[in-house]
Structure 1
Amino acid sequence: MLSSIIRSHMRVLIPAMLRRASRLQSALKVLNARWMSASSISAPFPATFQFEREELSATGQHFPVVFGAKAAANHLGAVARRSGIQKMLVVRDSDVGADKRTQYVEFLLLQAGIPCFHYTLKRDCATLEDVDDGLATAQRVGADGVLAFGGGNASDMARAIAVMMSNDGSASELQARFDSTDINQPAPHIILPTVAGAGAEISTHALVLDEEAEAKQSFVSLPILAEALIVDPALAVSVPLHQTVQGALTALTQCIESYVYGCEDDKTQAMALEGVHAIAGALAKPLVDGKMDLKSIPMREKMALGSLVSGVCANSSGYGAAHAIAVSVGGISDLPHAQVAAAFAPLVLDRYASLAADNAGDEFFDELATKLAVVNDALTASSGFQGATVGAWVRYVERHFGLPSASALELDDDHVKGIVERAVQRMEDCMTDKKEDPVFEKDDIQAIVDDVVVAGGSKSSDGAKQS
């Protein structure tokens, strides 16, 4: 019965969704063709594609996007000049390769006649004190614009500094006015990611760490709109293996949860499934080969596209449980967001499947089961590997590349209550203005976290096989 429902659903829904997402599909076809034919970093680059605000998604893309190889070289200087920026503060990551990478954007900005000054993140998630320090640096060097050049934390920090540059008071004072309507629009800022993962590059909010509350929190409710997001996949070739795969699985899970929840418009809903195809396709060759070519531009393109799509879809649908748990854990530890989100991903996806099975016959949960089946078919079709469930497919990828499981995070029993409560609050905050409620309730988050902390993580032996 369910298989016939799935076939009927796919015959009707998938063609319609692909028609609505024709422009994105065209971009994917270019990347698919390159992925099949290219074998090294020296392969020809695809053409850059651009979307003006809300052109890619009316409900999930709130500022312009430029995507493609050489996008940084072709667009960074022009966007900065058009924004009126005369001196740029570059907010960068603190890893060992950050200095060398930043020399590249410094060169591009100098070509455009824009001097830049660096601000290096002190920790993964900036505190309110760090935001004040970043503002002080911007004021000291006379910067009037900000460039986020790094991962999601660099984007969050750059957005927070941009807001501070156009408003009075300290970071804590500004956050205390969280819902105020008299907060000024941010200073001009540009997002140039060097990591593909959580889709933070397309977000309109900045997460900062409140050390006293041990919680990551949105800085202000005002949407923080960048001048542009410039995605150049080649900038991610130095990202190491585990971080690459964790980022891919974080983006994949966000696409799946957005698809399960339902985005606010049909085009973005279709895009969520396309994100699943993109990320599974990026992992196809590494899964077959048994190793990953980290300098493969075709793979980086698909992962960057998957990250972008996951962020757009999460903006539309609201963020799901994997994101909420990772944000909650981030308040009490220095564990990277993508590591936590990827580790919890199979447990979250297993929970969706359990809810669907336990409530069979209920229209809502039958639709959930159908959506999970469609996702599993997409994973199989694009990767060549079939999992018994969606969670099993993700777990197989994690084991294949030696990623730590959720139990390896070594979360303290004493923190369970706080993790659960903050995760539930994060999900509710992300869904306040959405048409759907979260699928999970507090008991579901509790069960997932308990499985990790009390039972030592997932005990499932599900795997995946090559189809």
Structure 2
Amino acid sequence: MATNRLPSHQRMFFGMAAAGSALVAVLCFLATSSYVGRPPGRDDLPLLGVILLAAAVAYYRFEQLLSTRTTHYMLWRALLTWSQVVMVTLLAFIVLPVEERDEGREVLQAWALLTPVALMPCLALMRQTAKYLYGSSQYVRHAVFILPGFQAQTLAMRLRRSPSMGIIVDGYFDDPATSPGRLETLPYLGDLDQAVAHLKSQRSNVAFISMTLMKTPHAQPILNQLGDSTSAIYLVPESPALEDFEVNISNMAGVPLLRLHDTQILGIARGVKRWMDLLLAGAMLLVLGLPMLVIAALVRLGSPGPVLFRQTRYGLDGQPIQVMKFRSMYVHQPQTGQIKQATRGDPRITPIGRILRRTSLDELPQLLNVLNGSMSLVGPRPHAAEHNEFYRQQIRGYMLRHTVKPGITGWAQVNGLRGETDTLDKMMRRVDYDRYYIQHWSPWLDIRILFMTAGLVIHDNQAY
């Protein structure tokens, strides 16, 4: 599942990295502008603001800085992220009023190419600094587990694989009377009575306590004594029912809650997303209206049947909607209740349909779905109603995808989960990405997905 809220020290580090990256981008623009003989002026302030914001947002939570992957991989991902900053800046350059536009274009071209020369070494230095800090004894904390269950053991394993968390696992304490046996994955440090003494001695300063302890008479005495120590205390839920959810602490009307699922697209955020849809979809229809008429004529001439294919799919709150596409298959009558997904080399696909599907041009009529409010530009892709009914029985939390409007493109699609979902595992991964999008939505994430989609349309071999 998707990652939870980062620890405050990591948020601070990512914030500093984002600020540093944005500063490098702005300084490089100023230097490049001066070098080409176009000194920056007051008219450049809006564009500089866009550069500052775009770079800061793009490189905030740039997790490769703390990843165990190689530095070469980190730099490659940094270049891909930089390309997104450049695309946003170019869009702003087109929209904003800029004097001496020809010279400004030269500045942007030089800036886009030269900034990575300065930015990549800075990011590599940040990565090495993080490795040093998280490897230094003064920044590392030692943790123990008390009455560890399956989830606690999973956490211990992941902490060992993630030195950037700054936590070293010393071992665990257990109740010999109820324990089925010693764990092979963690050193045994003693019984529950010894746990408090160990933590009070400050040999370890973080305690991960399994929620199963709350059901025993040991719970209150241990928590009372730990309250008299300086240890950080965490409770680890052990319910298998929570494994499919991203659990967050929430507070509603002064009552603490464990939030298993909710969407960020509520209230004002829903209005912002709707206006983005209307403006962008309207602009795209103005630009693509004539090409869409040409495509419609080619579909009509290519094979008998209607130009548009309409299919019932599930929309917001699981309500049925009619999704439109350019028809890409020969007209045929599927068996009742059986809708077969398109496969590579599918004989049902027409010659023009094959081109449309590979370039995703068959999806363009869904811009009309966006305008009528049944879909959004970005969101979980809607599946055929029959597929929905099948997968909602197979995948827990599947219908949570429908707490937002479906989209023409989505977070799952730009992360390699486009095309046929011929295995249950592929659909489960798609659902995971969709639920991540729902819980972490922002206008910037939508813009990022749209730019990534444009790149996929140019070079992608998963659509057929």
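Quick note: the coordinates plus some simple rules give every number you see, no bench work behind them. The shown structure was predicted, so the numbers you read here are calculated from the model rather than taken from an experiment. Cβ atoms are built from the backbone, for glycine too; each structure is taken alone.
One table, with the values for the structure above:
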{"item": "Computed -16000 for helix-only ellipticity at 222 nm (-39500 (n - 2.57) for each DSSP H run of 4 or more, over all residues; to 500) - originating structure among 1, 2", "result": "2"}
{"item": "Read-out relative contact order in percent (Cα under 8 Å, 6 or more apart), computed value 12, structure in 1, 2", "result": "2"}
{"item": "Comparison of 1, 2 by distance in nm of label points 7 Å out along Cα→Cβ at positions 88 and 360 - largest value held by", "result": "1"}
{"item": "Highest-scoring label, criterion being distance in nm of label points 7 Å out along Cα→Cβ at positions 96 and 152, among 1, 2", "result": "2"}
{"item": "Comparison of 1, 2 - label where mean projected area of the Cα convex hull in nm² is highest", "result": "2"}
